[in-house]
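Engineer: There are structures below to look over.
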Structure 1
Amino acid sequence: MLTVDIDTGGTMTDALVSDGETRHAFKVDTTPHDYTVSFLACLREAAGHFGDDSIAAFLSRVGLIRWSSTITTNVLGERRGSKVGLFVSRGNERTLYGAARSPVLGELVDEANVIGLSENPSDVEVLAGVKRLLEGGVRRICVCLADSFPDSRFERAIKETIEDQYPDHIIGAVPVLLGSEMAPLRHDQTRVHYSVMNAYTHMKLATSLFKAEDLLRDEHSWRGPLLIGHTSGGVARIGKTKAVDTMESGPVFGTYGGAWMARLYGLDNAVCFDVGGTTTKASVVRDGAPVLQRGGELLDVPVQAPLVLLRSAVVGGGSIARIRNGAITLGPESMGAAPGPACYGLGGDKATLTDALLVLGYLDPANFLGGRRSLKADAARGTIEKHVAAPLGISVEAAALSIRDEAVAMMSDLLAGALAEARVKNRDTPLFAFGGNGPMFACFVADRLELPAAYAFHLGPVFGAFGSAVSDVVHRYEYGLALHWDAGARAALAPHLEEMMEQAVRDLRGEGFDPEHATYQWELDFPADVGGETTVQAAGTAGSSRNVFDAIELAVTAADCANRPVLALRLLTRYAVGSHGVSRRTNRGEARSATKRPLRFNGAPAIDAPVYQWEELKTGQVIEGPGAINGNTLTCPVPPGWKAKVDDFGNLALNRAD
């Protein structure tokens, strides 16, 4: 049986199809007007590759599909979500329980649509507020009262009042979301922010997911599981997915793919460097796992919840280069996929980073994106001359180098910040470069940050899809607590353990998975001695809470956390489905000789350097810089002083020359 992993990004949609041994990658243009169009285009490309005359014929051999995306991220970034109304406890309308004005006000929810309720509001007060919100065009209402977790009875009473007056079978009904259900945590502001983000993005995501599910079933006769990528690094069915669960899931899967590769190579640390057409993202692997932060920002919105440490900069291949105050700037504006950079020949008339890379010789104009597009060097030179070189009074080549160097500086600053946050040392941390443009800058950024080495991956352009392909079905349950770990802890925790385990078993069975074959991990958060939190972990089973508590008690004692407050209890369940890894390559031997092309790495004249076709390189082959590698899936300049070697897994290991 085949597995299909699809990753919808802002510019391109990637797919990875595998039978567990071999992998086939596909890329199509993302279709923001209807994400199911590019979703089906991936399946159509795969069907053609496997010799099937229809998507239905191809799907007859597919066991499951996993879909990760930046759909919710894009909805937030472009501010095109649903109109949201919000009830909070009176006095918190501006801060939403924070210390200052909440960043979601005026962005995701209009200040006029935030209503403060009295401590024990009457039905009249609640319904008057609902009337005001509906008259303002609100289509989803969030109810987030102070101190409403774990005791959510006041929120539930408000929901019942609204639904009694506006039952869901009438046209005027409006969905009501409770903060205590969106984020079962004691942190009031986190519950509000999660609720608002979920309500704001829900409709766009749900439309795409349900349409895809309907198309697969009704038009292509496929009834296998469609699993949705979550920010947790796992996947789950649509019925177990909230919109907020999927935010940044594509980039997060790239980080989990990086952690998988780090373990494969026996590396403790790595800094993940994902460069696309619009943005660059940085994350860190430490001790073989993604670095998580509890308490940070999710797309610039502060939350107190465990998240992969993921940082972004608005710089990518389509970033526009301009002169401001006599200096080159890149972005944040981007030419995107259409019309794209000037060298695409599709009407773009601004100088971009991709135009500069073409002028420098790093791109093969006749074999861009595997030959699906030819690049026009004259157009690239012309727009750089007009917008950058002429205003600065320098040559086109010098302008292109300056554009590249500005990109390298921005990317390096981003990675340096992520490394500092993760508290890992540059000299101990190789660079993992992926995304469509990551390998292009791998050596330059590694040099600037004094990193020991860099890796570029055969599956790098579809690395988010690869991270999805090695993922499990993951369910996460969390309960905020306020108890002390003492002799009475067992009795206090027992009902929560039972409830969470019953929910986990019920969810797995409802999705068609056997709970006995899942793994269970319990976590408790305690305050640390020097600030922050200490997380204690214990393995569990689908059995009784007594055995679970015994394992937790041993772990708490070993971590010296007895007699401390317990802040939160979590349960993570994992069920492995159709995961696959990377096999070793056996294609050793001599590669075809390289061609030559002028390349520019510094202010010196261009070097007529060797250029190798990536698909023709053999395992073990070493390329000494200066040179370049071009291919359908990887483009990587090798500067002077660097060397590249194709390793046993078909990836490119980049190191400084001896």
Structure 2
Amino acid sequence: MANRLAQETSPYLRQHADNPVDWYGWSTAPFERARREDKPILLSVGYAACHWCHVMAHESFEDPATAAIMNERFVNIKVDREERPDVDGIYMQAVQAMTGHGGWPMTMFLTPDGEPFYGGTYFPPQDRHGLPSFTRVLRSVADAYHTRRGDLEQTTRRLRALYDAVGAAAEATGELTAATLDRAHRSIEARYDTRNGGFEGAPKFPMAMVLDFALRYAYRHNTPPTIALESFRHMAHGGIYDQLGGGFHRYAVDAIWLVPHFEKMLYDNALLSRLGVHLWQATGDAEVRAVTERTLDWVAREMTDPSGGFYASLDADSGGHEGTFYVWTADEINDPEIKLYYGVTAEGNFEGANVLHVANPDAATPMHVERERAKLLALRAKRERPARDEKILASWNGLMLRAMADAARAFGRADYHAQALANGEFLARTMVHPDGRVMRSHAYGVTKIDGFLEDYAAVALGFVSLYELTFDARWLHLARTIAAAIEIQFWDEPHRMFFDTARDADALIIRPRDVTDNAVPSGTSLTAELYLHLAELTGDAKLRERAVWVLSTLAEPMTTHAPAFGYLLGVADAVIHGSVQVALTGGTDSLTSIVATTYVPTLVLAGGATDVELLRDRPPIDGRPTAYVCRGFVCDRPVTDPQDLKALLTHA
């Protein structure tokens, strides 16, 4: 018989609907029961594409004997971290404090009031590799809860002190100057892997936000964008990039980008695609463009709902094993040149099979590679596909909307233009209320969960990108409406900071606030960028003042822990070096093309017949399409010739 999770809309939770575990979703009901029965809570957090989440589910949650212990001695809650990043963030902080590391599946034990007292990640079914078995952990924790309550309370008090520090009022930590960015870049440069690209050893994550900052920094100093470009190339040649279907896997388990952890996440591909657009604008590199377009083509082909929303992820597993959809044996590929090109050998590089990678780029001509890629892709399509998590998350969609809209402008792709518009219409229709409030998740026709700061800001930034693509003022109006809602719902005046949950959200043991840019940009980073961009478009000085204050409170952490603030460093660059404002008037196709294909890292673009402040009192010259380019409240003479505009932007 299915448990309560059968009523959920998260595909991850539904995967556990037939477990013999008496699961609850996150709600007040399990906490009320735990208090009533004086039982500890077992909180299990994961996500649909997580390989080790599946392993633990098969080994433990599907085992009747293990489930019997869980049901007898605990109240059990299952959470999709992608639906509830607030819950995940709070308890992941506790796991990291207890164990020194984190990850998923996360297994946390709580008091009936939600206070954590013991936790970890994956636990095996038997003692092995220094890890206690899950059943041993269950019995020990349950016994400790009933017989050593004093020890547990000491643990909860220590963790409470950790949480209390999160809510301390914000203070300025330093001045935002070019030296801030210099120190941050030196820290990033010291971690750069000069041989393989990316940063440090294994496992290796793409870190697209850090690479984007490195590209900005190279531009400011008129130096080759080596860190960003070479890292992108290494990834594009590696197994972390799907050589046949396009799109990037989440990370590589080694230092050379060869063997990936095979799940594909929407947010990674959004951030890497937008980086690819910027790299192409800066360098004109044809391979960068091809990889970026294949990635966005994959999103359009495999990750787009008929409604226009973008799906969350593809699983690492298919047929019960990790990576089987993507790997090849030597016998499955007949062409000797293609074998050499992709590094295919009889012994393989992953469990006797081959993860395709560009091992010998000169082994086959580009035309031959494209022809054989299409054949292999058709063969692969006959295999059992990885499961797809078809929930649509607001923040991840906002990130991909920006990438799609920017690529539509830069590459002149009408299909990307249509894709971006369809996604914007879906978000506006389904995820955004008229008052600017944003919802988090949509699946199976149900929109649920009040949005978090990252949802509001990412969607609003997506709408700004749509405005800059279409010059339809409706999208700018929607972005401003969401920004106003952010101020009401997330800004806390006594603490002088943005929190990640709305002021009227369900109460947790703390009101969470994570300012670091981890897998996705933090809500704080996205909001600071949104406020700055809107301030430049609209002349709203209060928005700029708020953004600069937020950055000043993080000036010191940005320099001392630079890789954890990759996105925010890009926003700081915009404050320190100022934006480049471009106002286009009078029918603008030729001028728009110049702007679209030129790398201007802090571009603020306005056009169309609107009441946008940036367009005020800037008429066409002699009835011709005209560009006004301004920096730091100082404007160059208006230009009508595309090459004159190119010269102005190139020296921006």
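Every read-out reported here was derived from the displayed coordinates using simple, explicitly stated rules and does not represent laboratory data. All values reported here derive from a predicted model rather than from experimental measurement. Cβ atoms are built from the backbone, for glycine too; each structure is taken alone.
Engineer: Between structures 1, 2, where is mean count of other Cβ atoms within 10 Å over residues 420-427 highest?
Structural biologist: Values: 1: 14.0; 2: 22.8.
Greatest value across 1, 2: structure 2.
Engineer: So distance in nm of label points 7 Å out along Cα→Cβ at positions 28 and 268, computed for just one structure, reads 4.0; which one of 1, 2 is that? Before the final figure, lay out each step's value.
Structural biologist: Values: 1: 4.5; 2: 4.0.
Structure of origin is 2.
Engineer: Which of 1, 2 yields 0.25 for FRET efficiency 1/(1 + (r/R0)^6) of positions 396 and 588 (r between Cβ atoms, R0 = 35 Å, to 0.05), as computed? Please list the in-between numbers first.
Structural biologist: Details: 1: 0.25; 2: 0.65.
Going label by label, the one that fits is 1.
Engineer: Let me ask another. Matching task: 3.5 is the computed value of distance in nm of label points 7 Å out along Cα→Cβ at positions 84 and 340. Pick the structure from 1, 2. Please report the intermediate quantities before stating the final value.
Structural biologist: On the way: 1: 3.5; 2: 5.6.
Structure 1 accounts for this read-out.
Engineer: Mean count of other Cβ atoms within 10 Å over residues 284-291 computed as 17.6: which structure among 1, 2? All intermediate terms of the calculation are to be shown ahead of the outcome.
Structural biologist: Details: 1: 20.2; 2: 17.6.
Label of the source structure: 2.
Engineer: Quick check: -9500 is what I get for helix-only ellipticity at 222 nm (-39500 (n - 2.57) for each DSSP H run of 4 or more, over all residues; to 500), calculated from one of 1, 2. Which structure matches? Could you put the intermediate results ahead of the total?
Structural biologist: Working: 1: -9500; 2: -14500.
Only one of 1, 2 returns -9500 for helix-only ellipticity at 222 nm (-39500 (n - 2.57) for each DSSP H run of 4 or more, over all residues; to 500), namely 1.
Engineer: Moving on to the next point. Given 2.1 as the derived value for distance in nm of label points 7 Å out along Cα→Cβ at positions 540 and 628, which of the supplied structures 1, 2 does it correspond to? The partial results should precede the final answer.
Structural biologist: Values: 1: 5.6; 2: 2.1.
Corresponding structure: 2.
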